[in-house]
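What follows is a set of structures to go through.
What follows is calculated from the coordinates using simple rules that are stated; it is not laboratory data. Predicted model, so just to flag it, every value in this text is computed and none were measured. Cβ atoms are built from the backbone, for glycine too; each structure is taken alone.
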Structure I
Amino acid sequence: MKRIVPGEVSTGELHQYLLGSVSPRPIAFASTINKDGVNNIAPYSFFNCFSSNPPILVFSSNRRVSDNTTKDTLANIEANGEVVINAVNYNIVRQMAVASVGFPDDVSEFEKSGLTPIPAEKISPMRIAESPAQLECKVQQIIPLGDKGGAGHLIICEVVMMHISEDVLDPDGKINPHKMDLMGRMGRAFYVRASGANVMPIFQNVNEMVIGFDQLPTHVRQSNILTGNNLGQLAGLKAWPNKESATAFFDKDENLEAKLKQCESAEAKFQMAKDLLENGDQREAAAAVIAMI
């Protein structure tokens, strides 16, 4: 493997290795206001949610690598301690890119990007009307991480009000990721769109004990058909079936039993189990098939 030792490569080169490895990252489209009342918006991908109670978001405004200067967002937050974190979805990602340009501090990125400012309820900075989620925040703490180009400033924010578009909610009031259609930042000029076929549910009950990888039968662990993900699915079972319980399982599912009878070899049964796992995460059914080998 390629070895990267901080201090032995340039900051710019290390920066890209870090961003390419720690990705995708959510994007905080930060809205602030300066002392003269000019509204500023800028995107930051060193960002995440760190607590629910209290509700805490943290993002980092880094010093520029080129000349070690800091950004308008940081100066505005230092002055008034307020910021709106706006979510970035696919519909506004190119406008977000325009807002990332280093305009002078007396120029509003709202005007340059064509995005619409709307008032917040509890703080002074404006919200971005086109954003599907807007989080009004009071800044709790700013932690400088260094004084050289590339050093970050951790900005710890407490959410005091959220606004979520009704258009991205399901009838039960929960956010639908496909309707939210968020964008994530990767290394260099790459982004990722978090919707469509690549968004998937992974169900694993974390409150119940499971058998784990080490308790899978040896012939299962050594299968050249099942992938590491397939084995991980099976390791998440509460118990491994024996032939008696597997037979009882098939007695309840005639279609599955008919398919199993068509499998004339262990390889065919492993392939059937793999298909079950990859087409609906049917762990119990896959384990029952393998138990009949």
Structure II
Amino acid sequence: MTKTLPLVSPTTHRIGWIGTGVMGASMCEHLMSAGFTATIHNRTKGKAEHLLAGGARWADTPKAVAEQSDLIFTMVGYPSDVRQVNLGPEGTLAGCREGAILVDMTTSEPSLAVEIAHEAANRKVTSLDAPVSGGDVGAREARLSIMIGGDEQTVAALQPCWKAMGKTIIHHGGPGSGQHTKMVNQSLIASCMVGVCESLLYGYKAGLDLEKVLQSVSSGAASSWSLVNLGPRMLQGNFAPGFFVEHFLKDVRIVLEESKRMGLMMPGVALAEQLYRCVQAQGHGRDGTQSLILALARMSAIDWK
């Protein structure tokens, strides 16, 4: 019989957190509010000041975070960052003690998640991949969907942490399966965002009151998270990032690379990738994904907001 691991708790486990950006800062704050002592690191220390003021301790490197922690969470930007933060000479695995748990919550490459899990196991450390969906709002309100790959018993033991950050918490299988599930999520969003933007532009050109249009279509079969949460931001001309365009481009490129490896054709995602490249070329790479409407509006000579 498989031995059940005890639940982690603030009295038995210290957390480390690496990456205090748009979503990571809120997620770490929720764990601290749940009672966990946190040691944190971020590439730019200024973005961690709020957490430091709330009682978190600073560490100069990911390695130093790991040396002071039992559970180490990472939420960074790109697969290259994930690799450096975990596998680099000053990375988490260089500082982990035996029995420590790594949790990468970055949206990254499934193959990299498998590689980190293998290297961690060699050091008697457990590694989970646990990307999330829900954006800045979901992170702030602890309503994230958390998609987890890795050891089932370890996933169960971390329930207090998952529940502090998210609402939908599902274990999908072995290492890399959390990342594969997130690629399904990003594929859905990619095509959906094109439809949301095109439909709002259609309504605009038809001379409709777009506030009323949103009220009508958001409660019917056409409703989606992107329409309900990002549609109003588009109407307001609010393109502040809940999720950066450049990070979404990273995600859809992973989808396309994985689909090519599997011999799968994904023309909808490929189109979205091309359109988001236009968004980035127009200077909106650090804006939110809702800024796709600006690129599509420009194609039709519409001056949007």
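Some notes on this structure:
- Which of I, II yields 25.3, 78 [Rg and Dmax of the Cα atoms in Å, calculated]: I
- Structure (I, II) behind the derived value 16.9 of mean count of other Cβ atoms within 10 Å over residues 110-117: I
- In terms of mean count of other Cβ atoms within 10 Å over residues 62-69, the structure with the greatest value among I, II is II.
- For distance in nm of label points 7 Å out along Cα→Cβ at positions 46 and 278 computed as 3.4, the structure of I, II it came from: II
- Structures I, II were shown, and helix-only ellipticity at 222 nm (-39500 (n - 2.57) for each DSSP H run of 4 or more, over all residues; to 500) at -14000 was computed from II.
- When distance in nm of label points 7 Å out along Cα→Cβ at positions 70 and 222 is computed across structures I, II, the figure 5.2 traces back to II.
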